[in-house]
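Some structures to go through are shown next.
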Structure 1
Amino acid sequence: MAKVSFETLSFKEKCKDLQVTLLSKFYALIPKSEISQNLGKFKLVDAHTLEFSEVKQSKAELEFSQLLAESFDNLKNKLNGNKITYIHRNSGIPLIGNVSFGIVYRDSSIIEIKPITSCNLNCIYCSVGEGLGSKKKDFVVEKDYLVEELTKLLKFVDEPVEVHVGVQGEPFLYADMLPLVEDLQKLELVKTISIDTNGTLLSKKLIDDLAKNNKLRLNFSLDAMDEKLAKELAGVESYSLKYVLEMIKYASSKLEVLIAPLVVPGYNEKEMEKVIEFAKSLPKLPIIGIQKFLPYKTGRNPLKKNVKIVQWGEFYAWINELEQKYDVKLKICKEDFLIKPTRELPKPFSVDDKVTATLVAEDRFLNTCIAAAKGRNISVPDCLFRAGKRVKLRILRDKHNVFVGKVIS
């Protein structure tokens with residue numbers, strides 16, 4: 001008799017399949033017939049444990065691990081059904097090189113980490129087109145792998161940094177967010193941990209747990225104080241402004257908070273004064289940073305007819321007026337967070353270099369791949385994925401340790 005058990009996986013029997021759920025938000029199916037064929041009879045002991053009565057422990061672990069690996073090729077996101085890639089220490093996918101997942105180091109004292117892509121909203125202005133309506137492929141990164149690779153980078157940087165959890169989507173969809181924060185809290189060189197959030201997945205219990213980490217700051221998006229308009233901007237009817245405001249108020253009494261409304265021309269300019277008044281009513285005045293909407297090629301651009309993008313000079317003049325009226329700082333810059341240049345991470349290849357790399361995963365967009373070479377990952381557009389295929393690339397981008405390559409003959 002043998003048992004296999006997993007902390008990050010849970011199991012549920014569904015007709016002819018065993019449903020495997022990863023980190024509560026992602027699932028894959030293993031046909032029961034395949035399990036029986038390879039391992040004989042099995043039963044579900046609890047949500048995380050399977051028991052096999054006809055094989056030894058070593059065979060159970062080996063065979064079931066292989067079945068898991070095969071099923072993860074078809075891992076899907078519960079929110080939108082999109083295909084998802086699980087990036088772990090044995091996946092062969094390096095964590096530096098991509099803007100969507102892993103680690104983004106721009107040679108400064110703020111290091112971005114991205115454990116997940118996905119969002120529970122459909123914001124009409126999203127710069128990357130993320131959300132329930134997204135058809136892009138998703139990623140989720142194993143917590144321990146992310147912390148291990150970040151620790152290596154911190155050793156190289158060798159000075160205090162802010163670690164910013166700024167994902168393409170909503171960070172609190174990541175089931176291991178609290179354990180991740182706890183691990184970051186223990187790292188001596190991490191002086192600040194900041195997390196962007198829409199606030200909808202928080203709870204008072206979760207905020208209490210997060211507040212045990214004294215390095216933490218929550219950055220809330222709050223774009224309107226009118227319920228109807230807030231729902232329109234969020235792109236989903238289920239968005240509850242009342243709940244988000246409650247979470248912001250509670251969080252501001254427990255830890256450091258930043259409120260970052262985005263001004264979308266033709267929609268919420270008149271809401272900014274209400275947002276400021278709300279912020280000033282909180283138990284502790286948060287940092288407030290009003291952001292200007294910018295259109296992006298891969299994002300949603302909801303500009304109304306005859307509404308134009310405000311130029312920077314006009315935008316800052318308006319912000320200056322609001323600052324004077326409410327006696328509060330509304331413009332934030334890198335100096336406010338003590339962001340400064342740090343040690344430059346050597347690049348294993350530069351623009352126009354020719355590199356031989358291995359295809360390791362599909363990237364977010366159709367017919368794009370991720371290739372691995374020299375400890376970095378490279379986005380490759382116009383490339384059909386075939387796992388393990390060796391390709392020759394010409395590097396098109398190397399800025400900020402984010403790499404893009406083109407297949408060459």
Structure 2
Amino acid sequence: MAKTVIIGGGTIGLLSAYELRRRGRDVVVLDKGNPGEGASLGNAGWVTPSLSGPVPAPGLVGESIKWMLRPDSPLYIRPKTAPAMLGWLLSFWRFSNERAYRAGMTAMAELNRRTMADFDALKENGLEFEMYSAGLLFVCMEEKTIESVVAEFEELAKYDLGEPVRYTRDETIDLEPVIKPVIAGSVWMPKERHIRPETLNAAVVEWLKNHDVEIRAGTEVTGLAFEKGRVRGVRTKDGMVDAEQVLIATGAQAGFLSRQAGIRLPMQAGKGYSLTIDKPQLKVTRPLYLKEARVAVSPFKDTLRVAGTMELSGINLDLDPRRISAIRRSADRYMKDWEEGEKTTEWVGMRPMLPDGLPAIGRISTYDNLFVAAGHAMLGITLGPTTAVAIASLMNDEPSDFDLRPYDPERFDKRR
């Protein structure tokens with residue numbers, strides 16, 4: 001029997017399966033590894049609509065040129081892979097301007113209006129996972145950084161993201177004694193949340209299994225089978241899976257399957273790294289963004305996760321120890337004794353990125369039963385539930401108030 005086939009078992013794929021199953025669809029999830037791993041595993045878990053701005057931003061060209069050859073910089077472009085990525089990088093830099101950034105931020109902020117309600121709906125439907133409502137504290141080394149953070153969040157006030165609260169150096173240290181007195185102060189966004197992504201993914205997998213969704217781990221997809229303007233199946237190394245509908249949710253590798261459908265989806269991996277400390281000795285009570293260093297700190301139950309960096313080095317999972325060292329040094333500038341604990345686990349994952357910093361969410365027009373939900377960069381957790389609702393509504397031909405035009409998967413294809 002033909003089913004709705006979802007290719008990719010990360011957070012986006014799993015939540016899309018959840019929403020489609022709730023609508024009565026017969027769903028199968030294919031994942032070449034284990035569901036919930038990949039970029040969905042070791043990230044900071046932030047639910048932060050206030051960080052709706054796309055990655056390519058005004059001034060990034062100058063900064064990236066300054067940083068690109070430094071392995072310890074916030075944005076690193078590996079020299080030996082740069083020639084193969086030149087076209088993508090040029091496109092990425094072309095979007096690093098005020099007009100494109102404002103348009104992208106508006107589109108993302110509109111989609112983010114539902115974020116908190118959609119996370120609450122997961123809880124109301126019985127999914128059990130770690131979620132915290134402690135806000136997000138931006139810790140700043142310089143006064144001018146504080147001013148820029150406050151100005152940006154005041155501009156976003158129309159999206160009901162909460163008013164920024166400014167703290168002095170001493171007030172910040174009173175809140176979080178782990179912070180060193182070298183900082184200038186901080187800005188708190190009280191409405192933000194964070195989750196432990198592993199617990200969310202595990203909860204969705206359990207729900208899917210309990211509701212007769214087939215999950216095929218270790219299943220490598222090799223291509224799509226087309227017939228009379230539709231996708232009739234998904235080819236895997238284990239054979240064909242017949243399909244009534246197909247959703248490509250493979251993150252950084254979504255470009256491969258999109259090419260088979262005749263669509264240019266220029267997806268790259270913006271690799272991120274993290275360290276997770278089990279049973280840390282010092283307590284952090286809320287997530288911290290070490291602003292100038294661009295490092296995220298997330299406290300979970302019995303663990304602390306420190307994450308960051310953006311590495312453009314192609315699609316691979318090579319762990320560069322220099323990037324981990326850079327995170328450690330950056331965290332050391334702001335915090336004392338933060339890595340004291342029982343065990344530290346290092347991790348690398350591929351954030352899926354398109355040159356304009358927006359995800360691809362929608363239908364591929366040449367095949368009326370082929371859809372894409374991928375490319376969320378650093379907002380995969382934040383936008384996961386809402387993306388799932390949006391794509392499931394589209395695939396189920398439901399009336400929807402989502403404007404998905406900014407996320408058109410075909411927007412990079414000049415032929416269309």
Structure 3
Amino acid sequence: MLHRLEIENFYSIRDAQVIDLRASRHAPHDPERLAPLWAGSDERAPKVVALFGANASGKSNVLKALAFLAWFLKDSFAAPRGRPMPFESFNDPAMQDAPTRLAIHLGGVEDPAQSGQPGAAQCRYAYEATISGGRTRAVTHESLHYWPAHAGRRVKLYERNADGTVTAGAAFKLGRLRQVLETVLRPDASVIATLAALEHPFSKSAWDVARRITGVIKGHHLDISDQDTISHYAANPYLVEGLNREVARIDLGIQSMQIEARPNGPAMLFTHAGLGFPMHMGLESHGTRQFIKLYPFILDALQMGGLAVLDELDAAIHPLILPEILRWFHDPGRNPHNAQLWTTCHNASLLEDLTKEEVFFCEKDPAGRTRVYGLHDIQDVRRTDNLYRKYLGGVFGAVPHIG
């Protein structure tokens with residue numbers, strides 16, 4: 001489970017921001033909402049992370065940081081050489097040449113040799129990447145550390161410096177690939193993505209973890225079209241089966257959906273009660289299309305124990321359906337692997353279905369710099385408080401200023 005995200009000089013986030021999801025030890029024992037940071041950990045973090053704030057406050061940029069890290073760990077080696085890295089620095093002359101730094105903390109296997117083995121003991125991991133500013137971006141630092149119980153301290157798996165030199169600990173088992181890595185490692189690609197392509201066992205497992213960070217971010221490379229959605233369902237029949245189980249339960253007015261092969265590509269057809277003929281996706285409401293677009297990412301996260309990154313989950317989906325989607329992540333039966341949902345929200349009524357550990361805010365200062373803070377960082381917030389009223393009343397900040 002991802003429990004810490006650090007962002008610096010990334011889009012509207014100029015100064016270092018730390019999103020620490022670890023719940024207070026005094027937080028109620030609620031296994032539906034809070035899960036161990038890793039198997040056997042005494043600390044817990046929420047399965048749902050909801051970001052609230054005014055328009056253009058930087059909420060989506062938090063999700064973009066997760067999306068970029070997933071891309072960097074998974075796809076950077078396969079990206080065309082010379083293509084710009086898919087992010088921007090803070091829009092300020094002083095920051096254009098400054099480095100960008102991103103880091104995540106999450107759980108992983110205590111013995112790297114047991115990567116991918118069910119039931120293996122787990123511990124804390126920390127991955128960090130620093131990328132230079134300027135027109136030609138390059139990795140100036142990259143590292144992966146972990147905290148195995150037998151060591152009682154942080155242990156290096158690998159570190160990379162500005163000239164591309166990689167030093168690895170014994171547990172990383174770089175071996176004969178060390179010389180090959182020195183030859184093929186590019187300044188714009190991650191060590192993990194490079195070694196995964198070279199069939200390095202641990203890196204392939206780390207690559208698989210990054211693969212489980214999926215979602216939709218509007219105006220970003222993760223955004224997808226209706227036709228992309230239809231093709232994805234057509235290639236994965238289990239999604240059609242899963243969607244048909246849900247549509248009747250959540251009252252979208254649809255009886256069933258089916259994929260039909262046509263000369264110009266697959267079509268998605270919907271059967272409605274009382275209507276004579278199936279309707280194609282373009283005739284469905286915006287809210288229905290939005291739910292159908294997001295559902296594959298939700299289902300895959302729940303099944304794999306991944307991380308669903310969904311921008312503006314509440315933009316077109318009915319307020320009564322939103323809590324149902326949250327419940328899927330809270331339900332141990334539907335979420336047996338402690339998958340996480342990270343989402344941005346404007347619908348303040350959703351606060352009535354969230355706890356203080358699940359709520360974070362984004363707020364911009366007059367200079368356009370985003371600050372990220374959690375509801376648990378605000379003093380004197382009680383669990384009995386009406387979060388909806390207090391947020392709209394400006395008690396927590398991160399609301400639009402009108403007039």
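A short reminder: the numbers here are calculations on the coordinates, not readings from a lab. Everything numeric in this text was worked out from a predicted model, so none of it was measured. Cβ atoms are built from the backbone, for glycine too; each structure is taken alone.
Key figures
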item	result
Structure from which 0.70 was derived, FRET efficiency 1/(1 + (r/R0)^6) of positions 238 and 334 (r between Cβ atoms, R0 = 41 Å, to 0.05), options 1, 2, 3	1
For 19 (relative contact order in percent (Cα under 8 Å, 6 or more apart), calculated) the corresponding structure among 1, 2, 3	3
